[in-house]
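Multiple structures follow.
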Structure 1
Amino acid sequence: MTATRSVLSLNGIWSFKMQAAGDVIDPVAPLKTTEVMAVPASFSDQTANPEIRQHSGYFWYERDFTVPAALMDQRLSLRFGSATHEAWVFVNGTEVGHHKGGFTPFELPINDTVHAGTNRVTVKISNLLDHSTLPVGNYTETKDAAGNVIPHVDENFDFFNYAGLHRNVNLMATPWNRVEDVVITPKIDLATNSADVAVTVKSTAAATVKVTLLDENEAIVATAEGAENTIHLDHIHLWQPLNAYLYQARVELFDGDTLIDSYTEPFGMRTVAIDSGKFLINGKPFYFKGFGKHEDSYVNGRGLNEAVNVLDLNLLKKMGANSFRTSHYPYSEEMMRLCDREGIVVIDEVPAVGLMPDFNFDVSSAFKNNDNPFWSTVQTQAAHKQALEEMIGRDKNHASVVIWSIANEPATFLPGAHDYFEPLFKLARQLDPQDRPCTYINIMMSTPDRDNCSDLADLLTLNRYYGWYIQTGDLKAAAAAEEAELRAWQEKWPDKPIMFTEFGADTVAGVHSAYNEPFSEEYQVNYYDMNAKIFDKIDNFVGEQLWNFADFQTKFGINRVQGNKKGIFTRSREPKAAAIWLSRRWNGIPNFNYKK
């Protein structure tokens, strides 16, 4: 909301209907249903009906909304924070747009289909996934007795396929001539504590552009005119991990002396660089302490829950952590803004998860298979490019984002991986105005002698489960194998930083063992202690993001009991014993210069 823009929330209770086999639903008529769902949230955990929760296919949402007559002369649009995984939107029965990709926003103009007063919005949503989508799903079909096709999706990843209207839905009214995009690129001189801030404004029409930079006290520090400006600032305040400072760029469009549109974009100023095996923020070696996470909470599922976001960051900070990865998809805009404000360092990841032949828990089987044709059969390249464009387009100005993650655990040990990923790394670097480092999250089978893509990454981000999926329960053997692999990586790439983006052990809260048995809280503590001792031996090791912050929901399976239990906190955010151990370690490790 600004002086020229109105944002009206459409969150709340919507009508809801599962499209069963053989159903024909015509959005011209109001949805015939007695079911309701809250928005934003996953539908999966709001229902008491297992058939709805486990359905693969289509779902319908609908509600009435009011357009004030005073807004009818402005450009009207519906903006969805996300609709997972594919959405078709109808207003008063007329289709106004479509979007595929479940974790980034989209906006649809609606002036031609609305009138002042009461209107109706209907959204058809698909939770189907296959080998052309991100995430990747294993798609099959059967037929019922009437001959109707029944789709089935088996997740090729280890988290539940939550779906629905997961984030805010808004009715937006903006001027017809408006600001469309703002790109802020600070070039910082740490020696002189100054910056040249490039501000590029994209608008829909010729107009006079005025840019005003304000400090945290909203005092004006500089002004400029024009769609492309470089503004010099002296005596700058840096955005620092856990010590954020945010400026604002107020962009205004004028026709003569008349204000046409205004928009304000917060931004922070910091540098990110890699040098001689170190990850530098503001010129100092930074050590990542933190987690892989999920947008996952009771009842809301993957839906936006700002109270949970605030609690998670407070727990994170209390533990001495400073960072997390948006595993395995871009998180909500609200969370990204909160990280900017709280000084949390973020690895931002596209939903490229499941890029492997078959997800299973038998790590050893993949070591034996070097000729699988996966990369010649998977059809995700188009979706992958779109996901990168939408994530970087949305998050490019966030100071909290220091690394782009191009994929999580792809099968880079198989032939063809390099040809698949090389154009994606090139695209990410072209899209990012701040030249952040790029990486992919390396799966355990992609060892230094087998991986085909480590030359593409600016740093080595490894997921390793020594002592859990292999050497289960044998921490001595696990330590030896882990140290040997880390030293091999450092020898292969002596100038690349190395960090763990996943390592963990499933732990059932309240299970104890005098014998250090897996699944006990004692084993989880000893597991992290073993890993810490190895990390501290490796010169280029720059961070530890464990898996996972909190227990989270997964699909059914005999390897999971109500989800993945690798959390340091339970799903309800109660600490396990390892949280206390990690808090002592992390609070004793400085954010900067841990390894001089």
Structure 2
Amino acid sequence: MITLQPLDYAIILTFFAITLGIGFYVSKSSGKSSSEFFLSGRTMPWWLLGISMVATTFSTDTPNLVTDIVRTNGVAGNWVWWAFLLTGLLTVFIYARLWRKSNVNTDLEFYELRYGGAAARFLRGFRAIYLGVIFNVITMSAVTLAAIKIGGIMLGIEPWQTVLIAGLVTVIFSAIGGFKGVVYTDFILFFVAMGGTIGAAYYLVNIPEIGGLGNLLSNPDVKDKLRMIPELDDTEALITLIIIPLAVQWWSSWYPGSEPGGGGYIAQRMLSAKNGKHAIAATFFFNIMHYAVRPWPWILVALASIVVFPDLQSLQQAFPIISDDKLGHDLAYSAMLTKLPTGLLGLVLTSLVAAYMSTISTQLNWGSSYIVYDFYKERVNPKASEKRLVAVGRISTVVLMVLSAALALLLQNALQLFEILLVFGAGTGLIFILRWFWWRINAWSEIMAMFVSGILSLVLKLTPLGDYLFAGYGGLLPSWSEYPLVVFTTTFVWLAATYLTRPEHDEVLLGFCEKIRPGGPGWSKIVRKGKSEGVALENGEEWSVPSGILAMLLGTVLIYLCLFAIGHWIYGEWLLAGALTVLAIVSAICLILTWKKIEKIIK
């Protein structure tokens, strides 16, 4: 436990005051209409939205998660989330423009644009509660769990005290400031969080116990953790950490912030952009920062923690106040922060508060938008005034905060929840990618995928069957096969449901095709039908998706090269780092040339 000095308190309280001040300042304009409260009138520039996306995904649980991964599986273990870069860049170069053309208020409203009838109405309403409440509350509880651990280790306060203090300010400015308040404060939160993260990494690597970067990297316990790609002769690690994430996971799993085809709060920001180009630029900036730049300060602190706290027993001895049900490797990040000096400690604590507030405020506003637009307005009060919709949005914001805080008190560690969420959405991702470009997918495809994936995940995670198949009793199947099994079972079921149920009515498909103009062979049948009925569904443009996929691949190579280059510069491997940097520059030039071609196509 540490003792905060007046300077530390001054930094933290100043930040709280600025955040609340922004919330109150924009409250009047945010309360004018539901569009202002949830989308800020669709006038946001790319740089503000891009920074907001990065700030949102800072989160208090993310450094804990990265620390848990590095201490357990080494730096290479981060491929379980690095693989989602492919999803992110698919959104950048293909789906961002489509979302803007849809002009919906939430990504769930898309269901009644793409599908029709009772099934579409059910799907929209059910997912409003499923994602906006259940999934959202689980995600926020993971963030709050991290705040609880930070509060317990660094300040020695009880979990309920952390929840009360951290949640109160966040829910106040989220409820009164709406989306505009979230995005404006994210701008400040981004710089505070980046400054605190980098400052903490620099200081902690140079504390006496570590002795500088050179000593850290040469430490025997750390050297085995430095590889960015697993050993080629470690078959299980290759399959678990590289092959499954890159071959299956990125396109198959729905995960908050990395939804295949775009969705969630990423879609909310794209829908609030000035135009399609701003939506694309915002999401590209986010992916560069999220995958290439920001992980390294967290990774350095995680590696340093291996030297100072080599195992769970050392953590328990250093922090006996932490109960057994909260003990895990993710605690090591917070434990390292207790060694920071006055001033820097205040800045880092403020950065953690900023990360918490940014993530929670975004999740609250996004989840509330589902409740208001996709449930309350659709099913409870279709004639609700704008004033009533804003009021419901503010009330639901408070309720979501209370539910997530209560659940956080029951959880144990960040990696545990990450793995559950990952499997829970397994197999649904391919639908979110293909529904824009294949007319045959219908509402029943999504309904079956959602239920099969969820039921399978619960059975395998919460019943003895999972242990029997993958772990206990010798395991009938290798442990790494659990995720692919859920993916391929879910995919088989939703494909069967697609062909065994009626396609969407022609008027729905023609309307979607006329508004979005998705193009490609998947809509050729509908285009021909429209032509026979005198509805022009072709605009004479070249289909931009092949060029978009090329841009996605070039962007993926660019960002991974940047990730590796930064890592090798840090490791002091100058020749390799220099070569990777040159290759990154070449990739950037190729990407720019490809993007110019895409811009000509989509004008």
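Each reported figure results from applying straightforward, stated rules to the coordinates on display, with no laboratory input. Everything quoted here is computed from the prediction, not taken from an experiment. Cβ atoms are built from the backbone, for glycine too; each structure is taken alone.
A value of 50, 31, 26 was computed for Cα extents along the principal axes in Å, for residues 42-161 alone; which of 1, 2 is the source structure?
On the way: 1: 50, 31, 26; 2: 53, 32, 31.
The read-out comes from structure 1.
To test your reading of the models, identify which of 1, 2 gives -5500 for helix-only ellipticity at 222 nm (-39500 (n - 2.57) for each DSSP H run of 4 or more, over all residues; to 500) when calculated.
Working: 1: -5500; 2: -21000.
Only structure 1 yields this read-out.
Once distance in nm of label points 7 Å out along Cα→Cβ at positions 186 and 442 is calculated for all of 1, 2, which comes out largest?
Going through 1, 2 one by one, distance in nm of label points 7 Å out along Cα→Cβ at positions 186 and 442 is largest in 2.
With distance in nm of label points 7 Å out along Cα→Cβ at positions 234 and 314 derived from the coordinates and found to be 4.3, which of 1, 2 does the value describe?
Computing distance in nm of label points 7 Å out along Cα→Cβ at positions 234 and 314 on every structure in 1, 2 gives 4.3 only for 1.
Could you figure out which one of 1, 2 the value 4.8 for distance in nm of label points 7 Å out along Cα→Cβ at positions 58 and 370 was computed from?
For distance in nm of label points 7 Å out along Cα→Cβ at positions 58 and 370, the value 4.8 is produced by structure 1.
A value of 26 was derived for relative contact order in percent (Cα under 8 Å, 6 or more apart); which structure in 1, 2 was it taken from?
Label of the originating structure: 2.
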